[in-house]
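Scrolling down, you'll hit the structures one after another.
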Structure P
Amino acid sequence: MNIVFLDTNRSLYRDPGSDGEPGTSACRQTSNILPLAFGIVPREHSGVVVDHLVADLTTRGDHHDCGHLGVRFLLPVLSAHGHGALAWRVLSNPTAPGWRAWLEAGNSPFAEMWEQPRSHSHYFMGTPVTWLHEHVAGLRRGPEGWEEFLVAPDPDIPVGRIVMTRATDAGEIVLDLDREARTLVLTVPDGTRATVVLPQEPDTAAPQELGSGEHLLRW
């Protein structure tokens with residue numbers, strides 16, 4: 001893929017053209033989101049590929065320009081590369097194309113297309129829920145399920161407070177994260193353990209191991 005589609009002079013992935021040949025040399029978001037998401041970008045090009053993506057989003061007024069293949073990975077890719085605040089602006093942008101624009105137009109289900117949809121209730125456009133769960137709240141299950149889980153909210157997402165619950169076989173995980181008060185209240189179900197990384201400066205946030213019960217943490 002890198003041999004065919006990566007423009008090494010510009011550190012930019014070109015979108016597919018006809019007969020498997022590279023298409024336009026302009027930055028297309030999905031063509032650059034997917035290589036970043038799957039970790040195939042050579043290290044020496046990764047930073048500039050991210051810069052191209054960020055620049056294109058910003059030029060479009062914090063709007064994405066991708067369909068369900070790219071948008072699934074857009075917000076997590078931005079967070080993974082230190083652009084959680086931009087991810088939040090894209091998610092909360094009130095004008096089309098975008099998720100909040102659907103709400104502003106009175107739509108509660110996810111539509112088939114960003115503008116003038118033909119049908120509604122399409123789960124493949126519902127991917128920001130995963131990002132809210134794993135990055136804004138920071139709640140992620142471990143490799144074996146919820147017996148051991150991680151709470152590591154992104155430090156640069158400008159959301160004052162988020163409260164959420166997660167049902168597991170062992171009971172409910174209850175999380176109340178208040179960035180303004182700099183507190184985290186976490187209920188860890190019986191028989192489970194949590195690793196917590198508070199959303200302070202990444203270099204100073206040491207992981208904390210917590211057993212079952214209700215915990216109040218401050219930073």
Structure Q
Amino acid sequence: MAKRIPPAFPSPATDPTQTALLEAAGEIFARRGYEAATVAEITKAARANVASVNYHFGDKLALYIAVVRHSLPPTDVALAPETATKQSPEKQFTAFVIEFVRTLIGEGRPSWCSRLMAREIAQPTPALPEVIRQVMQPRYDRLRAIIGDYLGESPASERVRFAAHSVIAQCVHWAHAQPLFPHIWPKLRLNAPQVERIAQHIARFSLAGLRSMRTRGVGHNS
């Protein structure tokens with residue numbers, strides 16, 4: 001049987017078996033890692049036939065890539081430049097940050113989503129090039145384009161890249177630090193209103209820094 005290549009961007013799974021496989025695989029890949037996880041335990045957890053992985057995805061690697069994409073929202077307006085051409089760079093930036101934070105810690109997101117991405121970065125799998133190409137690179141490029149437009153600089157400039165990495169770090173922190181919050185901020189609850197306040201804070205805080213960078217000009221790197 002020919003290998004089924006997952007689409008470039010995720011579409012909502014309509015087949016119950018496919019959905020069950022994605023959810024079961026996400027939890028197992030996040031907990032055990034790509035190498036240690038087996039198709040047998042994934043299909044057992046999904047209550048599916050062991051051949052269903054080959055049928056729906058092609059092989060374990062293709063399933064893993066599909067799981068990573070499944071962890072993202074089905075629509076990603078902030079990544080589509082054509083939907084934001086009439087918006088100011090500030091509004092585009094704020095929309096991007098809100099979408100990204102919701103992707104990472106929004107209500108209804110399985111806890112394994114952020115754990116899976118953290119594991120992929122710490123312990124890269126053979127899927128990393130595809131994960132970068134299909135999942136990470138589009139976001140990174142879009143964020144640099146927005147920041148470059150705001151600063152009036154090339155998205156490839158060092159200052160734009162510094163700024164983009166600073167923004168990403170702020171957003172990712174809230175996902176990766178979740179195990180710490182019960183100890184250092186016991187009253188914190190990552191419900192929908194709180195997630196919105198976090199995203200708005202990151203956007204305002206970062207825009208203040210970007211305004212300072214724009215005022216200083218290209219010649220200033222500090």
Structure (P, Q) behind the derived value 43, 22, 10 of Cα extents along the principal axes in Å, for residues 115-154 alone: P
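Of the structures P, Q, report the one carrying the highest value of distance in nm of label points 7 Å out along Cα→Cβ at positions 51 and 187.
Q
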Structure with the greatest value (metric mean count of other Cβ atoms within 10 Å over residues 131-138, set P, Q): P
Structure (P, Q) behind the derived value -8000 of helix-only ellipticity at 222 nm (-39500 (n - 2.57) for each DSSP H run of 4 or more, over all residues; to 500): P
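Comparing P, Q, where is mean count of other Cβ atoms within 10 Å over residues 163-170 highest? Intermediate results must be reported in sequence, preceding the final value.
Details: P: 12.8; Q: 17.6.
Between P, Q, the highest calculated value is found for Q.
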Ranking P, Q by relative contact order in percent (Cα under 8 Å, 6 or more apart), the structure that comes out highest: Q
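Quick note: the coordinates plus some simple rules give every number you see, no bench work behind them. Note that the structure is a prediction, hence the values are computed from the model and not measured. Cβ atoms are built from the backbone, for glycine too; each structure is taken alone.
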